[in-house]
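No lab work stands behind these numbers, since they all come straight from the coordinates. Treat the numbers as computed from the prediction; the structure is a model and nothing was measured. Cβ atoms are built from the backbone, for glycine too; each structure is taken alone.
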Structure I
Amino acid sequence: MRAGQLRHRITIQQKAETLNAYGEPIYTWSTKAKVWASIEPASGREYIEGGRQAQDVTHQVTMRYQTGITPEMRVSFVDRNNSTRIFDIERVLEPFVRGVELQLMCRENV
């Protein structure tokens, strides 16, 4: 993986649960990691996973390998227009199985 391809600074966020004054859960997002990545549009087709139809994958995020990234997390990215874009992680792939890189198949949350 060439460093020049990783030109987007992203934040991997994980859901955190706290309780309000009434003991009800409140969900917020906390930062797990800030890393350099490549964000590319993916084909918008649906795919079949485990016998069920999954959501459309709109983007592929490629980053250096990091442990603990799961589909329960999301990617936050501030684009060149200073707009925050959120990508829900649908699937985590490790194409080389050597701890080199991760590919996050994501759906943009609009």
Structure II
Amino acid sequence: MKSYQGSCHCGAIKFFFESEEIGRGLRCNCSICRRKGAMMSEFALSPEQLKIEASQDALGLYQFDSKVAKHFFCKTCGIYPFHETMRQPGHYRINLGCIDEIDTNTFEFSVFDGKSL
């Protein structure tokens, strides 16, 4: 297992987790993910696996449609660091672009058909 840490652009939101080495990503074609253009982790983390450090006033929340998925963003810089998934409520996918040591430009990725949900 490898330890990872990430943050939004301004550093107001930080997160930490452990996983196998990350070498691939996931993109989603739903309306919000398509617009964000972020590459997410293929795996989902439980709340016990993801440590989040952020003041309550730094972390914004956006929800739409069924309001099951929770899309978090930094209220200062606007960056999306992670979200709670619709298919696994309470579990998180990470925006891999928020992890400094990862270059997602070199990653292969799968596409999740969120548009059809």
Structure III
Amino acid sequence: MKTDMDYAIVGNRIRNEREKFGITREKFSELVDLSSFYVGQIERGERRMSLDTLIKVSECLHISIDYLIFGVESKGESSKNLYSLIDRCSEKESMVIEEVIKIILPHIKVLQDKN
């Protein structure tokens, strides 16, 4: 079993997912309650994360820990249903949906925690 983790690859996955949402490192660091400097170190693979931090990052970016660590994505039944609905939309409607999701998704966990 391979036990050597490439932290630079994990950090790159985090940065790529963060950038997909169009949020800055500073805004992301606020959402996960970490310093921007620390997030930068994680994204460059210079620092290791605690399990708590890994969970915060995965929840904020709405990606699995499996994907962050191993690069493996899995989609559940609810994701398939969502894709089916989006497939019914026009290209323009799909683009609007994508932009709305990019805006709200990183904030959903933060809002749930406040309630």
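Comparing volume of the Cα convex hull per residue in Å³, for residues 18-65 alone across structures I, II, III, which is largest?
Greatest value across I, II, III: structure I.
Could you figure out which one of I, II, III the value 0.95 for FRET efficiency 1/(1 + (r/R0)^6) of positions 42 and 98 (r between Cβ atoms, R0 = 25 Å, to 0.05) was computed from?
For FRET efficiency 1/(1 + (r/R0)^6) of positions 42 and 98 (r between Cβ atoms, R0 = 25 Å, to 0.05), the value 0.95 is produced by structure II.
Quick check: 32 is what I get for relative contact order in percent (Cα under 8 Å, 6 or more apart), calculated from one of I, II, III. Which structure matches?
Only one of I, II, III returns 32 for relative contact order in percent (Cα under 8 Å, 6 or more apart), namely II.
Using volume of the Cα convex hull per residue in Å³, single out the structure from I, II, III with the greatest value.
Largest value of volume of the Cα convex hull per residue in Å³: I.
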